[in-house]
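*Asks:* Quick heads-up: structures coming right below.
Derivation of every value follows stated rules applied to the coordinates shown; laboratory data play no part. The shown structure was predicted, so the numbers you read here are calculated from the model rather than taken from an experiment.
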Structure I
Amino acid sequence: MSLPPSTLPHRLPLCQLPAGSVGRVCELKGDPQFCQRVREMGFGESACVTKVSGTGTILCSVNGNRIALSHGAAQNILVDEIVRR
């Protein structure tokens, strides 16, 4: 059974997630050292991330911690936006 288009997850880079929105990490891009480092910071696949603010520097909340990421780093973290109803 497939989901109607309106309920499908909307995948985008973390830097494009609207401020105040929540996303679930689905993929990490970049070199293995970068991927390992962001996993250690809490951005592992399936982690829930709230984008607090930012466009140049991205402020996020993950696992109860606030973390600032560069725009370039946030571009390499792909999330499925979680739409609250």
Structure II
Amino acid sequence: MSGLNTEVEHERETYHVQTQDLGPGANCVETTVYKAGRVLSSRRAYYTSFLTSSALPEKIQELIQGEHTAVIREIEEGKFTHL
């Protein structure tokens, strides 16, 4: 399994974003947002439509990067400030 971890500062709060491939049993990428050790949000993006692709590893990496970047953007826009 591969993934990304990033600390994001927003309005004097630190958020941890973790995005990872959950592997062949799950066929999805999961992104979780933490603040002070508490899970604020978790979402999954499934890649079942790419399972027969010869470029599956590259597709998974693109999905990981895209989901991770999207959640960081949401933090920077204040989506999690109220939590």
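*Asks:* One of I, II was used to calculate helix-only ellipticity at 222 nm (-39500 (n - 2.57) for each DSSP H run of 4 or more, over all residues; to 500), giving -4000; which?
*Replies:* I
*Asks:* Output the label of whichever structure in I, II has the greatest value of relative contact order in percent (Cα under 8 Å, 6 or more apart). Display every interim value, and only then the final one.
*Replies:* Details: I: 41; II: 26.
When relative contact order in percent (Cα under 8 Å, 6 or more apart) is calculated for I, II, structure I comes out on top.
*Asks:* Taking Cα Rg over 2.2 N^0.38 Å for each of I, II, which is largest?
*Replies:* II
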